[in-house]
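Undergrad: The data blocks that follow each hold one structure.
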Structure I
Amino acid sequence: MRVSVFMGPFSRGPQEDKPNIDLCIEQAVQAAEAGFAMVTFGEQHFNNYEPYSNPFLMAARLAPHLGETWFGTTIVPLVFHDPLRLAEDASVVDLLLAGRFILGMSAGRVGFSPDFANFGLYAEDRDAIFASKLDTLRAAFAHEPGDPPIEVDTPWHRGTLNGRLMPVSHRAGGPLLAIGTNTDATIVRIAEQGTPVFLGPCTLPDAAAKFRTHRDAAIAAGHSESDVDVMSSRSLVTRHVIVGRTSELAWERAELMAGANPMMDRSNDGRSLRELAKVDLAENPDDRNAKHVQSWILAGDPDEVTAQMLAYRAAGVPQLLTRFTVGGYNPDEIRDSFRRFVDHVMPALDAPVFPPLPEHEVRKHESPVLPAVTGLAGTGEIEGKWRVVLDTPMGRQPVELELLVDEGSLRGTVTQGGAAVDLADGQVNGQDATFTAAVTQPFPITITYAVTVAGDTISGTAQAGAFPPSPLTGERA
C-alpha cells in the first residue's frame with residue numbers, strides 16, 4: 001500500500017492564508033524527503049478552505065522539490081473550468097513533473113458552499129456538465145498538431161482549439177486522469193474506462209468493498225490483469241491522521257482539530273470522538289456521528305496508527321491519502337502529528353513509491369535533423385565556438401558553447417543568460433559529444449547535452465534535469 005498526503009488546510013480569516021500556504025509547501029517538501037508516494041492539493045473557492053485555491057500553481061511551485069514523489073489533485077471540480085484552458089494547465093504540470101502527475105477531478109460538491117451559484121451554474125446540471133467537459137478535455141489531450149480544430153458548442157462551454165495544445169504533456173495522450181467519487185455506479189463506469197478512482201472518506205469496510213468493485217469491473221470490461229494492477233495502484237482513499245505521543249494525547253488533539261466539524265451534530269451527543277470511534281456500526285448503522293468519525297479520523301499513538309494503517313493494507317487498499325492539515329490553522333499541532341508519523345509510522349510501513357512511467361506511456365519527441373554541410377573548413381570538428389538555440393517548453397533559449405578536445409576528453413564552457421560555466425563529464429566519439437553543465441540562468445539546473453557536428457552546423461538535444469529533452473540546433477560562431 002502506498003502512502004500519500006493531502007494538503008487541505010482551513011483559514012479562519014485572511015490573516016491565516018499565507019501561513020497556511022507556507023505550511024503546505026513545507027509539509028509537501030518534507031513528505032517528498034520522507035518517501036511519500038504523492039502529495040496532493042485540492043481546489044476550493046470563496047469559503048476559507050484550501051486558501052491556495054489553485055492546485056496547478058502549487059504544483060509549479062513544488063515541482064523542483066518533489067524528486068520522485070508524484071503530485072495529484074484531490075479534487076479539481078471540472079464543472080467550474082474551461083476544459084481547453086484546463087488541458088493547458090494540466091499539460092504544464094505534467095511536463096514540469098515528467099509525467100509524475102494525476103489529475104483527479106469530480107463533478108463538484110453540493111451543500112458545502114454555493115459554488116454552483118458562484119460560477120453561474122445549476123447544481124442539478126452537474127453530472128451533464130461534467131460528462132460534457134470531460135469529453136472535451138480528453139479530446140484536447142488527444143489532439144495532435146495538424147489535426148482538424150476541436151469545436152465545442154454546449155450549453156456550458158463554447159470554444160475552438162484551432163492550432164495545437166501547448167505545451168504538450170510529458171505523458172503520451174495527456175496527463176493521467178482519476179475521478180473522485182464514492183458512488184458505486186460511477187466507480188463501475190470509470191473502471192470500465194480504465195480510470196483510477198479517488199474515494200472520499202469512508203469506513204474501511206466500505207473502502208475495501210468499493211476498491212473490489214472497481215477492480216472487478218475493470219477485469220469484466222476486458223482490461224488485462226497487469227493494466228488493472230497499475231490502474232488500481234493509482235487509486236486511493238482519504239483519511240485524517242492524527243498522531244500523539246500517547247493515545248490520550250492523540251484524541252485530545254483530535255478534539256481540538258476535528259471535534260467541531262459541521263458534518264457532525266454534537267449538540268446533544270456527549271460522547272467523545274474516541275468513544276464514537278469504537279461504536280459498532282454493524283449494530284448502529286444510523287449513528288451519524290460515529291460513522292463520520294470512523295470514515296474520517298484515524299488517531300492514536302504511533303503504534304496504534306501503524307496498526308490501523310496495516311489494517312488498510314491487509315484489506316486491499318492500494319493507497320491511503322493521509323491528511324494532517326486538519327481543522328483550523330494550528331501549526332504546532334499539525335507539525336507534531338506529521339513528524340511523529342514520519343519518524344515512527346512510515347519506517348514501520350515500508351511503503352513503496354510509484355515506479356517510473358512505463359516507456360509506452362512516455363511521449364516520444366523527434367528532434368529535427370539538419371542536412372550535413374560538406375566542403376567547409378572544420379568539417380567534422382567538435383572544437384570551436386558555437387551559437388545554438390534550445391527549443392524548450394519555456395521558449396527558445398540562446399546558448400553559446402566553446403568546446404576544446406584535450407587528449408580525447410572534452411573541455412570548455414557553456415554561456416547562457418550572460419553567465420558562463422565550465423562543462424563537465426565531457427566525452428567525444430568522432431563527430432558526437434556529450435557533456436553536462438550546471439547553469440544558473442534562467443534558474444539553477446544541470447543540463448545534459450548530446451550533440452553531433454556536421455561541418456559548421458551542430459544539432460542534438462539538451463535535457464534539463466527531469467524535463468524531457470529539448471531539440472538543439474546551431475552553427476559555428
Structure II
Amino acid sequence: MKKIANILAVLCGLFVGFSGCTPEFDEPPAKTYTYDKAATHTIAQFKAKYNTNFAQITENVILKGVVNATDESGNIYKKLYLQDETGGIEISLDATSLYTHFKVGQEIFIECQGLYVGKYGGVLQIGYPYLKNGEEAIGRMPQAIAFSHIFRNGNPDKTVAPIVVNSIGELTESMLDKLITINGIFFTNGGVEKFASKESTYPTSQEFTDSKGVKGIVYTSGYARFSQDLLPKGLGSVTAILSAYNGKWQLIIRDRKDIGTFDPSVTEPPKPPVYDGNATHTIAQLKEKYNSDLVEITENVVIRGIVTSSDQTGNIYKKIYIQDETGAISIGIDGKDLYRTYKPGQEVFVECKGLHVGKYGGVLQIGAIYNGKIGRMTEAAATSHIFTKDATLKPVAPTVNDIPSLTANMVDKLVTFKNLTFTNGGVNTYAKDKVNTSEELKDANGNSIIAYTSGYATFASTTLPTGPVTITAILSQYNGTWQLLIIDTKDVVK
C-alpha cells in the first residue's frame with residue numbers, strides 16, 4: 001500500500017510539472033515582510049534618468065513604491081503598476097496571478113541593477129529583454145528573476161488615493177501609470193455596448209466624452225471579469241490607471257468597484273466650451289518675439305488663426321497649420337486623425353503660455369520639448385491650449401505666388417502656383433513606398449521648387465501628372481529649401 005501511495009505521489013508530481021508553461025504565484029502565508037535597504041531614487045528621478053527606448057540598468061538603483069493595480073480582475077495581464085509621490089511605473093513580469101503575491105496597497109522595493117528599462121508604445125517600463133525583429137526590446141522578466149529583484153515591505157495596508165480630475169486636459173505626464181479618478185464622463189455607447197468583446201483577441205477601446213467635450217478611451221481586455229458588463233449610461237465617473245499608447249491617453253479600469261455612479265437621465269455628451277478670449281498677438285508678432293531654437297512661452301500670449309491643413313491623406317503628419325493675415329505657423333500634436341477635431345477652415349485660438357516654440361529644419365513651430373528640442377505636445381495638452389469660438393468654417397483663400405517672389409513671411413502659408421510642371425511627370429509616383437520623397441517642379445522660366453510627399457500618404461503611389469498644373473499646398477521650408485506639402489491630389493489641377 002505504501003508503494004502504491006509513492007507511485008501516486010510521483011504521478012501527481014509529474015502532472016503538476018507539465019500543467020501549463022506560465023508560472024503562477026501561489027498565495028503566500030500571511031506574514032509581515034521586512035526590507036532593510038533604502039530607495040536611492042524616486043520613480044520620477046528614475047524615469048528622467050532612464051528615458052530611453054531600451055537599456056540595461058548597470059548602477060545600484062533601488063525604487064520604492066506602493067502597488068496600485070494588479071491582475072486580479074483579468075484586465076491587467078502579466079504586469080504590476082506601482083506609484084510613489086512623484087510618479088508611477090509599469091513592471092512587466094512573465095507570470096500570472098500576481099495579485100496573490102503583490103496586493104494593492106503593498107509597499108515594494110525593486111533592486112533595478114541587472115534589470116532592463118525600455119518603452120512600449122512610448123511608455124517606460126521595467127522588465128527584461130526579448131528579441132523583436134532581430135533586435136532586443138523591453139519585455140517581461142522571468143519569475144525567478146523577479147523574485148530576486150522585487151521585495152515586499154510590511155503589510156498590504158497602504159492607501160492608494162486616486163488623483164481626481166474633471167477633464168482630460170488636466171492629465172499630465174507625471175500622472176502616467178498612477179491611479180486617477182475622472183469625473184463627468186459620458187460613454188458614447190453607454191447602455192448599448194459591453195466594455196469589451198469576448199471574441200476579439202485584442203482589448204477593446206470604448207470612447208467617452210469628458211466634461212469639456214474632449215474624447216478619451218477606456219481600454220478593456222475581453223478577459224476582464226467585467227468585460228461583459230454594459231457600459232454605464234449617462235454621466236458619471238471612473239477610477240483607473242492612467243496609461244498611454246503612442247501619445248494617446250488610455251484609462252485601464254482595475255475592477256467593477258472602479259466604476260462610479262452614473263446618472264442615466266443625462267442623454268447627451270458634454271459639449272466643448274465656447275472660447276471667450278481674444279488674441280493678444282498676431283502670428284507674425286509671435287514669430288518675431290520668440291525667434292529662437294527653443295524657448296518656453298511664459299507670458300500670456302494668445303494667437304488666432306484659421307486651420308489650413310488636414311492630415312486625412314497622411315501627407316501632413318501629427319501637426320496642424322494655422323494662418324492669419326500676418327503669417328502662418330505649424331503646431332505639433334502627437335495624435336492622428338487631427339482633421340476630425342481641427343477641420344480646415346476652423347478658427348482656433350491658441351493659449352501659448354506653457355507651450356514651447358522652436359525651430360525644426362530652420363522653421364519655427366509651436367509644440368513641446370522632446371529630447372531637448374522642439375517636438376509635439378500631447379493631444380491632451382492640445383485640448384487645454386487650443387480652443388474654438390464657433391463651428392462655422394472660414395476657409396482661407398490661398399495666396400497665388402510665383403517661385404522667384406517667395407519670402408520668409410510666406411512660410412507655412414496656404415499657397416497656389418500656376419503652370420508648374422513635374423520634371424518626372426508620367427514616370428515617377430508622388431513618393432516611393434514608405435519613403436519620404438522630393439519631386440522637382442519647374443515653372444516656364446526654369447525656376448524650380450520641391451514637392452515633398454510622405455511615403456505613407458494615401459496618394460504616394462499615384463503617378464505624377466504630365467504637363468503644366470496648378471497646385472495648392474502648404475508652402476514649407478527645410479534648411480532653406482522651399483517645399484510644397486500637397487494635402488490631396490484634388491489640389492493638383494491640370
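Undergrad: Quick check on the output: 9 is relative contact order in percent (Cα under 8 Å, 6 or more apart), derived from one of I, II. Which one produced it?
TA: Structure II accounts for this read-out.
Undergrad: For which of I, II does P(r) over Cα pairs in 5 Å bins from 0, in percent, for residues 52-283 alone, calculated from the coordinates, equal 1, 6, 13, 17, 18, 16, 11, 8, 5, 3, 2, 0, 0?
TA: II
Undergrad: Using FRET efficiency 1/(1 + (r/R0)^6) of positions 132 and 292 (r between Cβ atoms, R0 = 35 Å, to 0.05), single out the structure from I, II with the greatest value.
TA: Between I, II, the highest calculated value is found for I.
Undergrad: Sticking with this one: The value 5.5 for distance in nm of label points 7 Å out along Cα→Cβ at positions 276 and 468 was derived from one model only; which of I, II is it?
TA: Clearly, the read-out refers to II.
Undergrad: Here's a follow-up. Supply the structure label, taken from I, II, corresponding to FRET efficiency 1/(1 + (r/R0)^6) of positions 268 and 460 (r between Cβ atoms, R0 = 41 Å, to 0.05) with the calculated value 0.05.
TA: I
Undergrad: Where does the value -2000 come from, among I, II, when helix-only ellipticity at 222 nm (-39500 (n - 2.57) for each DSSP H run of 4 or more, over all residues; to 500) is the thing being computed?
TA: The value was obtained from structure II.
All of the numbers you see were taken from the coordinates with simple rules; none came from a lab. These numbers were taken from a predicted model, which means no experiment stands behind them. Cβ atoms are built from the backbone, for glycine too; each structure is taken alone.
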